[in-house]
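FYI, it's all coordinate maths here, none of it is from the lab. All figures in this text were calculated on a predicted structure; none of them were measured in a lab. Cβ atoms are built from the backbone, for glycine too; each structure is taken alone.
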Structure I
């Protein structure tokens, strides 16, 4: 007999399908021109199923934006500055490959969408400030550098580079351009002893994500191999 999918798992999968469908439609048409009908068609599900999870196009957009701030693939490093670099490199690698991430940027620069529900830029700035503050406490940054200012300028520069790579006809690679961005930024914030040990290679993100997947697989295997505890007999 085939295993029946639990209702909760099915609901989570259905909700995710609608978010991914909405992301595709927002990417292709922008927020204003996107329609519920197009999202339902893209998800290949029913309008009733959509309204069970989301009451409006605005709520769908909020759901897409909620997926925007992620550090998946960023692993602990010797230097916090390396983790900050990795955050930008991994996002640059993932964004062209993951519609939810690219749609979150599209919504954040869309005047109509931004006016309705804001952006996630403040969250990215807060995350960057937290990492950079710890880096400064560890002595990795030059004394005059302010973590909050650096995080804010870096988010603005990252976004500008991403928009430029989409707009110019030269087929620029986002991972390479963001690596170049860090090569220009880091000498002005990192102490010399740390600067020379930071990796800004364009292919670093792909290596990190592979390593993160392998670690996740090992952990899942270890959990599966754990022996079941024997029930305690009642006396």
Structure II
């Protein structure tokens, strides 16, 4: 009987071990890419930005995190279209808190190569602040009209993220390195990204928005959690 109990115990422990994995609770990293604006200035332009990330893993596929972003946002009017001749270059900084939910949380990826490759696909959102430092055209050429607005302002923002994490193990088989591709759309509820707050007849299309397409690298560390899913 003892032998039977021993055999059953070994089977139970083997199955339990097979169905569990450790994961690091923290990751930090950096990234960078291009920006594009949608503001009250007619034509958005491409800029650039860098970012720093710190994430806490509630599970291997659900995170809360902080992101600091700094870069350049640009835009200008089309020449000769309405004569406003607005243009701006905004050296901006954001600090946001976010949450991200990845596909691996709800998929059984161990038995499917496709689900395994896509387990890092995620959706996320958050809230934070933007600090604007705008070098904007304040005086309309030819008329002397002074465009109203704030060159330096801070306001509430809400980012929406869509992206993919690609996981790479260390020599012990634990996930330690993450390559990240992220597309972020951020709405500024203060409408200050372009530095303009002009009344009619100037167009005001609503809240300013910018997009940020980035590539990043993250490194996992800290204490470990246990998940019931086998991560490979």
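Here relative contact order in percent (Cα under 8 Å, 6 or more apart) was calculated and came to 21; which of the structures I, II was it taken from? Can you show the working numbers first?
Working: I: 21; II: 24.
Among I, II, the structure yielding 21 for relative contact order in percent (Cα under 8 Å, 6 or more apart) is I.
I have 0.35 for FRET efficiency 1/(1 + (r/R0)^6) of positions 116 and 140 (r between Cβ atoms, R0 = 35 Å, to 0.05), calculated from one of the structures I, II. Which structure is it? Walk me through the numbers before you get to the answer.
Numbers: I: 0.35; II: 0.05.
The correct label is I.
Matching task: 1.00 is the computed value of FRET efficiency 1/(1 + (r/R0)^6) of positions 44 and 84 (r between Cβ atoms, R0 = 41 Å, to 0.05). Pick the structure from I, II. Only one of I, II returns 1.00 for FRET efficiency 1/(1 + (r/R0)^6) of positions 44 and 84 (r between Cβ atoms, R0 = 41 Å, to 0.05), namely II.
A value of 16.9 was derived for mean count of other Cβ atoms within 10 Å over residues 20-27; which structure in I, II was it taken from? Checking each candidate, the match is II.
One of I, II was used to compute helix-only ellipticity at 222 nm (-39500 (n - 2.57) for each DSSP H run of 4 or more, over all residues; to 500), and the answer was -22000. Which one was it?
On the way: I: -22000; II: -3000.
Source structure for this number: I.
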